[in-house]
1. Identify the structure, out of P, Q, from whose coordinates distance in nm of label points 7 Å out along Cα→Cβ at positions 180 and 212 was calculated to give 0.9.
2. Quick check: 62, 52, 26 is what I get for Cα extents along the principal axes in Å, calculated from one of P, Q. Which structure matches?
3. State the single structure among P, Q that was used to calculate helix-only ellipticity at 222 nm (-39500 (n - 2.57) for each DSSP H run of 4 or more, over all residues; to 500), giving -1000.
4. Which structure, out of P, Q, was log10 I(q)/I(0) by the Debye sum over Cα atoms at q = 0.13, 0.20, 0.22 Å⁻¹, for residues 28-155 alone derived from, given a value of -0.60, -1.18, -1.34?
5. For Rg and Dmax of the Cα atoms in Å, for residues 84-243 alone, the calculated result is 16.9, 50, so let me know which of P, Q that is.
6. Given a value of 10.9, 31 for Rg and Dmax of the Cα atoms in Å, for residues 124-187 alone, point me to the structure among P, Q it was derived from.
7. A value of 9 was computed for relative contact order in percent (Cα under 8 Å, 6 or more apart); which of P, Q is the source structure?
Structure P
Amino acid sequence: MENLEGISLKKCVNWPTLSQIGSKGFRNLRLVDLTKASPTIVEIFIQGRNLNNLKWLCLKKCMIQKLPNNLFYCLQLQVLDLAQCQNLVKIPSSIGQLKALQEFDLSRCSNLKELPSSIGQLNALQELDLSGCSNLKELPSSIGQLNALQELDLSGCSNLKKLPLSIGQLNALEKFYLLECFKLKELPSSIGQLNALQKLDLGRCSNLKELPSSIGQLNALQKLDLRGCSNLKELPSSIGQLNALQKLDLGGCSNLKELPSSIGQLNAL
């Protein structure tokens, strides 16, 4: 098995011979799919095994309560999928050791309450999916250190009340999804610093009352979705500065009485 590069153990509950394979077994593995595997299988497979070459790991829908410690020695890991791990309460600070990680999927981890500050150490991270993390209340300020991050999805984070000021430091961010963040009342003024941002989705943020005037500084913004923002009362006049804006969705903004005259300056709309 030393030359094996990929293995799938989907829905595996019991594999008695697995523990008999020595630590040298699977040492060339690059892809591992443990979707819906039992916590025991996850622990046996990852713990005490040489996975130095592992680049892609899927633990989707596993009922694990914590991540195996040995996972954080997989220093070449580029993709980690933990989607729908509904028993997962927290991510350990050792996650910051995965310096090669490019994609991190935590979508619908509905019991996840917080992220460790060490997440800011993931210098290669390009995509972070936290959609459906309904118990997540805040983001660590260190998230602004993710200089390579291109896509951040917070859709369905229904208990998220605010964004840290450091969010404006995400210089590479192109897509930002905040759909159905029902408790989000405002955006930090630093959001205007997102020079690479092309798409901002604030759909159905029903408690959002206003947008910061700094939003007019988003020179690369092409799509702004505000549909269903039922408490939004006005748009800042600076919105007319969004020269690249091609699509503006205001459907269902029932409290929006009028548009600023500057909206006529949106020539790309």
Structure Q
Amino acid sequence: MQNVHFSPPELSRMLGVNESTIKRWIDKGLLKAEKTPGGHRRVSKKDIQNFLKESTSLKNHSYLLSQWGKQTKQKEWEEYYDLHVNFQPERARSMLIAKAIMRGSVQKVLEMIVVPALVEIGEAWNRGEIDIVDEHRVTFLIRGDLLALEALLPEPKDTAPRIALACVPEENHELMLIILSLIAREKKWNSYVLGINVPLKEISRVLDERDVDALGITKIYQKTKSLTFIKEANKVAQKYDVQICVGGSGWNKQEQTVLKKLRNVSFATSLKEYGELLKSYIKKK
């Protein structure tokens, strides 16, 4: 989240206050802002962090400000999950954005809040605590939250490395691809979410035409048979000198053992490890 700047309208949406309030804070010197050559005001991530720390008297103006430094016994992901389940999506999104700004890391809130909440959604549905309508409603809202987090990240340079992201066949958990894309963006990679059930022919085309450096493949649904697909995808990847990173909770131990032995394939056991793998990939072309 380095070198990120926000306009008053963007801050208005993030903080949950009127744009006029943002401008008033800037005019009074409470919130530091810079001016672009065109005369537009922009606020840096660092200045937002300083503002949040020093604005305890303004905490009643927005949910984000009220949460700064707040200590609760409830785990953050549980609070985020409860807000969505109890029909408070605006507060859930404000909380997520607040945590990302406070920590200076989108990846950390994905690891500590979003992914555990998604796991709980699936488990709550299996336990019969929520029905399919609520499961789809909350999942849809979280997708929007992920897109809001994307707005916190700077656009990667055209010369930055590139990763394409896809699910194994018959895997429909596309949200994980968006999560992996956000982590790649934060690592200053260009990322392309290919989606679900993408034919190998189309993956090959993307690797070639987009000059991709790495291919990420996920699997959440355990019953899907996917080793043959990975081996075929690896043949395509090696043709274009592309590294493959495989991950997800759907791989059993036997499959993981096979994957770890494949040349040109890395297996990430966590989002943190996935982020570290991105650092290790070096463009060979």
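Read-outs throughout are calculated quantities, based only on the coordinates presented, and are distinct from any laboratory measurement. Please read all numbers here as calculations on a predicted model, not as lab measurements. Cβ atoms are built from the backbone, for glycine too; each structure is taken alone.
1. Values: P: 2.7; Q: 0.9.
Source structure for this number: Q.
2. On the way: P: 72, 27, 27; Q: 62, 52, 26.
The read-out was computed on structure Q.
3. Working: P: -1000; Q: -15000.
Traced to structure P.
4. On the way: P: -0.47, -1.19, -1.46; Q: -0.60, -1.18, -1.34.
Considering all the candidates, the number was obtained from Q.
5. Details: P: 15.1, 46; Q: 16.9, 50.
It must be structure Q, since only it matches.
6. On the way: P: 10.9, 31; Q: 14.9, 48.
Of the options listed, only P reproduces it.
7. Working: P: 9; Q: 13.
Computed on structure P.
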